[in-house]
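All of the numbers you see were taken from the coordinates with simple rules; none came from a lab. What you are looking at is a predicted structure, and each value in this text was computed from that prediction instead of being measured. Cβ atoms are built from the backbone, for glycine too; each structure is taken alone.
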Structure I
Amino acid sequence: MKGFTLVEMMVALLIFGLVAAAGVAIMRFSVDNQQVVRAHTHRLAELQRARAMLKADLAQAAQRPVRDAAGRPALRSFSGGEQRTGGPLLALVRRGWDNPDADPRASLQAVEYRLNGGRLERRARLALDGAEPGPPQALLSGVRDARVAFLVRGQWIEALPNGPRQPLPQAVRLDLTLEDYGELSQLFLVTGEPA
């Protein structure tokens, strides 16, 4: 009966060890890659949700002035670009607020977007006039800077003129600086009509 020599056994174990180590390395690379892909997929989904919310709000914009909690009328029914002075990045009244429970309220909703602690947040009021904005809904994290510009009569401007009867802008450009993607510019059409 012929068997294996010690040298042959050592060579076989060495080859098996190399194949096993390569298999473990490939598995680890695959798991690490899967985690990176999952993180990127989550981030892209976050960006798409924020874009969808902005698009829905701006597509339903209404020219309806509101009053704040103290009863003071707003200078404009559609405003923005005031984040440097403590105001909202974007504030507007939108149509089409669903009311599945048939609550006694309007189908219009006042919403505002703010940059707060590196997050783009959306806040909505429960009533159009005399109500404080509700709790913030975080739409996008990792935002270093945000700026808006408005297309009015074919020209991009950074601040809308004062006055309750100013027309709605034709479009809004949102320029974001994100920690992971850098600069990102998005355009939204404003297709609303007067309330």
Structure II
Amino acid sequence: MKRAVILHGTGGGPDQIWQPWVKKQLDDAGYEVFAPVLPSNDRPKRATYDKFLHESGWDFSDNILIGHSSGATTVLNLLMADWFPKVKAAVLVGAFLNEKLTEHLSDFPRDLFNELFLKDYDPAKLKQKSEAFYFIHGDNDPYCDIEDAKAMCQKVNGKFLIIKNGHHLGDTWGNKELPQLLEMLEYDKLLA
């Protein structure tokens, strides 16, 4: 059985931006796709998401995990969790790795992400839990630092794709499709 998971970002849902399009493409490729609405996602908390996903009944083994923004952080949090199985691939879109850029933005409460991040993401453990890593990042993302994403990508021997003028690859980007994501997976024969 081919399975994939799509995890949306803060204040979002699986029916927004490019996520419905990616889900349909995966459905058409014969994947069973789990794209839940994450609970209380206007204030993402690692423990809340972990409990919800752990109790979801979904079999995460050998999945392709796709996360956007704080959903990408959640992918990393899952891979660090002892209960979480090994997966085929982790795709981090607009990878949110710290709060450096959000600290000066007035549209975010200062403590919004206090309970989202782990203190440390161990690259060795991450690589044990995922066979492949893919990072897709806008070159002008105002929220998530592209240099942090590149550094994490290098630590896990991932592949990095920059989208010119991609912003945060969310609503302000304006695109409802993300073919680059599928092209990366197809290139490595992960959609076969």
Structure III
Amino acid sequence: MRGDKTRCEWVIGGNELYYNYHDNEWGVPLHDDRLLFEFLILEGAQAGLSWSTILNKREGYREAFDNFDIQKVASYDDKKIASLLEKPAIVRNKLKVNSTVTNAQNVIKVQEEFGSFDKYIWQFVGGKVKQNHWKTMAEVPVSTPESDSMSKDLKKRGFKFIGTTICYAYMQAVGMVNDHSVDCFCYN
């Protein structure tokens, strides 16, 4: 347990993996298409599960999905998908694994249309971090008009496992919104 700094409530009582994720990644603005794709997949994989489950399987996901190489994942065939469903290092849910391939194919289409997935995804917050000022976790919403809009547009483009709650968690993870509590050392 690390009590050396004030952190967001959701981290308290977490393990070292949780602390490292919170302190070094969560809420840090990302603009790299591969990393944006990785988080899109991980947030979708979390549906119905805890984030700690996904964090504990993250390295397994990276290994199974060629370090989230968008082009490689987009080319996976039925044989590759079947082999992925045998790997205990990831969530072995056929719909989630299939959605990873579908989402990679759709990221490529978005890249072709917008020049990058980054340019497309950040449009939902006007290209800059939305700064929030929450004092407690109870104040943090599970969705917003921006995540509603993102989810609707992604669905229209054929993406899977991207409901508004998943989209908001994604926006938090990749730093599109700053939802660190105002007393957290990461807030500024």
If you rank structures I, II, III by relative contact order in percent (Cα under 8 Å, 6 or more apart), the highest one is III
One of I, II, III was used to calculate mean projected area of the Cα convex hull in nm², yielding 9.6; that structure is II
The highest value of distance in nm of label points 7 Å out along Cα→Cβ at positions 54 and 94 among the shown structures I, II, III is in II
One of I, II, III was used to calculate mean count of other Cβ atoms within 10 Å over residues 38-45, yielding 23.2; that structure is III
Computing helix-only ellipticity at 222 nm (-39500 (n - 2.57) for each DSSP H run of 4 or more, over all residues; to 500) for each of I, II, III, the value -10500 comes from structure I
